[in-house]
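The next part holds the structures, each set out as structure tokens.
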Structure I
């Protein structure tokens, strides 16, 4: 029996605004991964395609201030998708 844990998080991305303009979107992705590792207590996080495109939608410079994520943990791997 595979046990699955599902949660919805609102992850603030304001810290990525402190980075240089050419590194903001990649810094935001790293913030999402670190947040989910810390809160879901795992080492491996997979980012969904829609979530990645949402962060990168307005380019590398203009990231969203926060993102709502649906996180599912299965077999010590967290799968993160965008909540619509």
Structure II
């Protein structure tokens, strides 16, 4: 069993079993989860912001890795790329 948060707000921790995929709630946790957001739209917006921030961070890291890789190219490869790649 592992403790995970029920939403991006990280207000309610639930128990999760990675082996069976089950999520287990203690007494009153379902009500707390439902009370975190006023409506489904607010919940969806918060989840989408979290996804966007996570993906954005990963994309920035990839971009930095690509820039480093380009900077470390051998000189002949750089010349070839300038001549033949647009």
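If FRET efficiency 1/(1 + (r/R0)^6) of positions 20 and 76 (r between Cβ atoms, R0 = 30 Å, to 0.05) is calculated from each of I, II, which structure is the one that comes out at 0.30?
Working through the options, I get structure I.
Tell me which structure, out of I, II, gives -19000 once helix-only ellipticity at 222 nm (-39500 (n - 2.57) for each DSSP H run of 4 or more, over all residues; to 500) is calculated.
II
Compute relative contact order in percent (Cα under 8 Å, 6 or more apart) for each of I, II and report the one that scores greatest.
I
Using Cα extents along the principal axes in Å as the calculated read-out, with 46, 23, 17 as its value, let me know the right label among I, II.
Working through the options, I get structure I.
Quick note: the coordinates plus some simple rules give every number you see, no bench work behind them. Given the structure is predicted, the values throughout are model-derived calculations rather than measurements. Cβ atoms are built from the backbone, for glycine too; each structure is taken alone.
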